[in-house]
Structure I
Amino acid sequence: MKIWLARVFALLGIVLTLLGVLWSLQGADLIHLEPIACVANCEPLTGPSTTWLLTGLATVVIGLIVTIGCIRYLKRERKMRKAQV
C-alpha cells in the first residue's frame with residue numbers, strides 16, 4: 001500500500017469513527033438534531049433508537065479498526081525507511 005493511500009484511509013477511519021459516535025449518541029437519545037437535506041417526508045427521531053445505537057457502535061468499531069491498522073502500517077513503513085538510511 002502506498003503511504004499516501006494509508007493516510008487517506010486513516011483519515012476516512014477517523015471520519016467513520018466520529019460519525020459512528022454521533023449515530024450512537026443519537027440512538028441513545030443523548031443528542032437531538034433536526035434532519036437536514038431530506039428528500040422525502042423526514043421526521044426527527046423521538047426517543048431512543050436501538051437501530052441507530054447499534055449502527056453507530058458498529059461504525060465506531062469499523063472506523064477504529066481502519067484507523068489503527070493504517071497507523072500501524074505507517075509506523076512500520078517509517079521504521080523500514082529509517083533502517084534503510
Structure II
Amino acid sequence: MSEPTDPNQPAATKKPLRDLVEKTASGVQKRPVNSIVWAFFVGIFLTIVPVGRIVGAVVSLAVALIRPVLLLLGVVKLFEEVEQRRK
C-alpha cells in the first residue's frame with residue numbers, strides 16, 4: 001500500500017508517519033482476524049460513548065475557565081513584582 005507523496009510535507013514528518021502506516025499494515029497482514037475484532041469493538045465503543053459531547057464539554061470548560069485563570073496568573077505575577085521591588 002503506497003501513500004501519496006505531498007511535496008509540501010517536510011521529510012521529518014513523513015518518516016514517522018510512514019513508519020506508523022507500515023507497522024499498522026504489517027500488523028493487519030499478520031493477524032487480520034484480531035484486527036477486525038479490534039476494529040469492531042472500537043467502532044461499538046465510539047458509537048456508544050458520546051465522544052463529541054465529551055470533547056465539547058472539555059472545550060467549553062476550558063474556554064470558560066481561561067479568563068479567571070489568566071486573571072489569577074496576572075495577579076500572582078503582579079504580587080511577585082511588587083514583592084521584588086520592595087526588596
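Bear in mind that the values in this text are calculations on the coordinates, not laboratory data. Source: prediction; values computed, not measured. Cβ atoms are built from the backbone, for glycine too; each structure is taken alone.
Odds and ends about this structure:
- Structures I, II, by distance in nm of label points 7 Å out along Cα→Cβ at positions 13 and 77: label with the highest value: II
- For distance in nm of label points 7 Å out along Cα→Cβ at positions 29 and 45, the highest value in the series I, II is held by structure II.
- Identity of the structure behind -29500 (criterion: helix-only ellipticity at 222 nm (-39500 (n - 2.57) for each DSSP H run of 4 or more, over all residues; to 500), calculated), options I, II: II
- Each of I, II could give percent of Cα pairs over 20 Å apart, but the derived value 50 comes from I.
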